[in-house]
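As structure tokens, here come the structures.
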Structure 1
Amino acid sequence: MSIKLMIFDMAGTTVHDEDFVNIAFKNALEEFGYVCTRDEINEIMGMPKPLAIQLILEKKLEDKSIVSASYVSKIHARFQEMMVDFYSSSATIREIEGVSETFRLLKERGVKIGIDTGFDRKIADAIFHRMGWEEKGLIDYTITSDEVENGRPHPDMVYKAMSKFNITDSSEVGKVGDTPADLNEGNNAGCGLNIGVLSGAYRLDQLEQHPHTHIVESVVSIPELLEAL
């Protein structure tokens with residue numbers, strides 16, 4: 001199998017996450033009067049955040065007419081403020097151990113490195129600034145959910161990344177993520193490798209229920225996996 005492009009998720013996959021995203025989501029919703037459990041929020045983790053907010057509200061409200069685009073936008077704006085502030089200032093922000101080395105090893109094999117995310121560009125750029133991957137030449141392309149028509153689990157972000165590198169066969173692409181939305185995205189795009197990692201929000205028994213080619217502990221296993229293939 002020849003993999004030309006590996007597309008990695010961010011929070012929980014390449015960026016350390018101690019429920020940071022879940023907590024910010026929970027706090028933003030509570031400011032508008034909606035109390036959610038960790039499990040309720042994890043169900044929509046990995047999706048574009050405005051869509052995730054919409055889905056939660058539709059479950060909470062009998063009157064679905066309240067869930068307008070403008071109302072969702074207000075909640076998302078508050079979530080965005082919390083996340084940008086956190087990722088810009090928190091001393092706890094760091095990459096998952098071994099990510100930079102994983103990127104380096106893959107690039108030595110001639111594999112392009114892409115990052116896709118359910119975050120919008122504003123939040124993603126705050127994270128990229130802290131990680132320094134672009135400055136170190138470790139990643140080749142980034143794409144966020146607000147830059148395509150449909151975010152996860154749709155394949156739009158994968159296809160846009162493929163077009164950047166003139167890749168027409170999705171079997172030459174690997175997708176890596178820690179959520180069902182990641183795995184369904186990779187499956188819907190027809191990726192040759194569709195890898196779940198256990199460094200984020202979901203356990204093995206949960207990820208196994210969704211389409212995948214492999215499930216590994218973390219991204220550090222991926223260079224060896226490619227070598228074996």
Structure 2
Amino acid sequence: MEKFEWTEGDTPNRFFIDPAGFVFVLPGAFLSIFFAVMAWSCLAIITVVLTAFCVFFFRDPRRPGPIDPKALVAPADGRVIKVIENTTCPYLEGPCSQISIFMTVFNVHVNRSIVAGRVQKTLYHPGKFFAANLDKASRENEHAAIYIEDSTGRLFCMVQVAGLIARRIICRIKEGDFLARGQRFGVICFGSRLDIYLPASIVPTVSVGEKTRAGETTIGFLP
């Protein structure tokens with residue numbers, strides 16, 4: 001059985017929800033109170049339900065990571081929809097492996113780093129909003145690519161992909177920042193997808209259909 005521990009990358013969030021959620025939660029809470037005071041019961045119930053859903057969507061739970069220092073962790077909660085080994089991709093030079101994780105509106109949407117390392121660069125590409133589980137979504141949808149270089153010089157890439165409902169990608173890191181494994185780096189609002197590109201020397205340990213938990217599920221091991 002795999003063992004876990006609290007890691008440097010999992011500092012507690014005292015608000016328990018991602019800061020991006022405040023834009024939705026605070027106005028919703030205010031309207032709920034206003035409608036309740038005005039005795040507009042139907043509107044009060046609707047806004048309470050919508051506010052509760054936003055709190056649920058933007059929840060940010062703590063996650064223990066695997067003890068093994070060579071383990072790579074999933075960057076997102078969701079379901080694995082693609083695993084390809086020894087392929088070519090537009091993000092890394094030479095052969096690589098790709099893992100794609102699809103997130104529904106019911107998953108935690110806080111994204112975490114798969115490996116400890118320094119952010120080499122980030123690239124943002126505006127685009128369309130096809131359903132995130134389609135293959136063309138990775139190429140044509142709005143997305144943000146984050147390149148991380150570990151202590152041995154290996155390069156990894158994580159790509160936040162907007163979906164049919166998701167219309168806002170939030171990436172809070174910049175070139176030169178250091179990320180601990182499992183550290184939060186951003187969030188995608190309301191359903192989306194995250195693609196991971198690994199060096200060819202790393203064999204994915206997840207399979208299509210498997211469910212993942214950000215910062216906790218092992219997706220591969222450093223050689």
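Please compute distance in nm of label points 7 Å out along Cα→Cβ at positions 71 and 215 for structures 1, 2 and give me the label with the greatest value.
1
Any idea which of 1, 2 comes out highest on mean count of other Cβ atoms within 10 Å over residues 79-86?
Result for mean count of other Cβ atoms within 10 Å over residues 79-86 over 1, 2: largest is 1.
With distance in nm of label points 7 Å out along Cα→Cβ at positions 87 and 119 computed per structure, which member of 1, 2 shows the largest figure?
The maximum falls on structure 2.
Given a value of -5000 for helix-only ellipticity at 222 nm (-39500 (n - 2.57) for each DSSP H run of 4 or more, over all residues; to 500), point me to the structure among 1, 2 it was derived from.
It must be structure 2, since only it matches.
No value in this document is a laboratory result; all are computed from the given coordinates. Note that the structure is a prediction, hence the values are computed from the model and not measured. Cβ atoms are built from the backbone, for glycine too; each structure is taken alone.
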